[in-house]
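Rule-based calculations on the coordinates, nothing more; no lab input. In this text the structure is predicted, and so the values were computed from the model without any measurement. Cβ atoms are built from the backbone, for glycine too; each structure is taken alone.
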Structure P
Amino acid sequence: MAATAVSARTPARVLVTGAAGGFGAPTSMRLRERGAQVVGLDVAGGDGVLACDITDTAAVEAAVGEAVQRLGGLDAVVHYAGIGIPNDAGGPLEPDALRVIDVNLLGAWRVTAAALPALTASRAERGGARGRAVFVSSELAYLTLPFVSAYSVAKRGMAAYADALRLEYGTELHVSTVYPGYVRTPIHAAGAEVGLALEGQVRREEVEDVVGTVLRVLTAGRPPRDTACTRAGNLELWAGRHLPGVVGPAVARRIRAQAAAGRFDGSPLAAGLVARLTGRAPQRSAR
């Protein structure tokens, strides 16, 4: 499909992390259809995507520098890159929990820091319009579930980092945080492999809910500070933030009931939680 002229509100030059993933690829495609230039970062490179390990500061600085050179400047950055590995909140930090935090939180920080000079320097080219930074967090930033503590810490930390960036650089940048619900993408494979799939545990959304929301944030005249991807998501976001004393106990009761019903019995990682909640050893699955 031929690219159209960039609309007045569509950022002309965009950097997308996790660009080969379930959200990054369609977002990049949709931006290009609107006439934007897009360069992506991902672990594996490809057409329009630079190979970059965002846990490596030197690699990030080099890749972001090359992206800015290819684009001729930078108007917006979208942070999708992330991984999900189940962990025990009382277990060791290394290697899995630390890896999740390094990729999901510190990776976004590294990329932002490397991109910031270009985002601010190109403001004059945009007629004084501020650059845009969009952080894709998760409902798990405010809705606590077992075995995703590292992911939740990273995503809640991402929201806090976005708030700090807005406070310190809000004169130069619009900063928004997006909170998707559960979407069937490969990030959930690691949980499913150890019997801890999130399917059915949290509210389901579709890829288009997330991609459409990010595109609206990128093109809004007044971008939102925080937004979920559906009406139900925004209601949940409000409740999670304003009624934690109600939401938390409700989730705990549900997890206790699921443990009693044997939902977690197929996962060795859940054995301790099952014993603490039910007083029994989990039953091994027949698989």
Structure Q
Amino acid sequence: MTGPSRTSHATRAVHISVDELELSAELVGEAGRVASPDVAEYALWLGDDALVLAQQLGAWIAHAPELEEDVALANIALDLLGHARSLLRYAGTADGRTEDDLAYLRDEPDFRSAWLFEQPNGDFAHTIARQLAASAFQFELYTRLVSSADPVLAAVAGKAVKEVAYHRDHAIQWTLRLAGGTDESRRRMIQGADDVWPYVDELFRDEPLMDRLEGVAVRPSTLREPFDELIDAVFAEAELARPERFDASGGGRRGHHFSGLGFLLAEMQVLARQHPGATW
């Protein structure tokens, strides 16, 4: 007499099809809530920052200096993509567009990402320098945004701040590791910070939109002090000098972008634009 299969039940128990997944379940916020035009614009700021940085980090998969970093950077990119999805979905409620419409069907001048997030990956040290500035800024931002009067933005921030705390720690540890490693790794870390730092100041500029979103948005200028305190502490431990102050013109919040953004968007959007309405 043959006993029951020891694998059939287990196979049935774990079987799942991608078609059965409800992707919208990972979105954060109140279903059915519609953003005002100003809130939608602010959500685009934050969503575009996260989307562009996620696309940048995805390029490191299979190219990072060690296998563990392939996984780490991919996970950070996926976290950021989740933030972008929630924020772009909310922004789209203002005029009936979907998150995919906003990600794939907008042209470069319609994006609102800051120039820091648009900086090319460069070598690994350049990417870490960009990550240090980006994650330090986002951590302070989301820490404050959890108290937003807008419940959707507060909910997104509540989820994002926990993930960005890891992103920030990852960047800090790699900054210290590169600065304290070989002469070559230290040289590259210094060069990476020097190349990235001109784009930091734009993150803290108060655009006119802030005056219309008092209590809803976080005024960027208020984040500069805690950001500088963290960066100063990290640089002191790494025995690095803060780069000489030079501020790039910026303008991403108004649709004026760094030269590389168009190439990044072309790569990111090509499939959706060549095969509109396709599903797979």
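A value of 4.9 was computed for distance in nm of label points 7 Å out along Cα→Cβ at positions 214 and 270; which of P, Q is the source structure? All intermediate terms of the calculation are to be shown ahead of the outcome.
Values: P: 3.0; Q: 4.9.
Only one of P, Q returns 4.9 for distance in nm of label points 7 Å out along Cα→Cβ at positions 214 and 270, namely Q.
In this comparison of P, Q, the computed figure 3.6 for distance in nm of label points 7 Å out along Cα→Cβ at positions 182 and 222 is attributed to P. Supply the structure label, taken from P, Q, corresponding to relative contact order in percent (Cα under 8 Å, 6 or more apart) with the calculated value 15. Structure of origin is P.
With helix-only ellipticity at 222 nm (-39500 (n - 2.57) for each DSSP H run of 4 or more, over all residues; to 500) derived from the coordinates and found to be -19000, which of P, Q does the value describe? Each step should come with its number before you reach the end.
Details: P: -13500; Q: -19000.
The correct label is Q.
For structures P, Q, which has the highest computed value of FRET efficiency 1/(1 + (r/R0)^6) of positions 166 and 262 (r between Cβ atoms, R0 = 35 Å, to 0.05)? Could you put the intermediate results ahead of the total?
Working: P: 0.20; Q: 0.70.
Structure Q gives the largest value of FRET efficiency 1/(1 + (r/R0)^6) of positions 166 and 262 (r between Cβ atoms, R0 = 35 Å, to 0.05) among P, Q.
For volume of the Cα convex hull per residue in Å³, the calculated result is 173, so let me know which of P, Q that is. Walk me through the intermediate numbers first.
Numbers: P: 135; Q: 173.
Structure Q accounts for this read-out.
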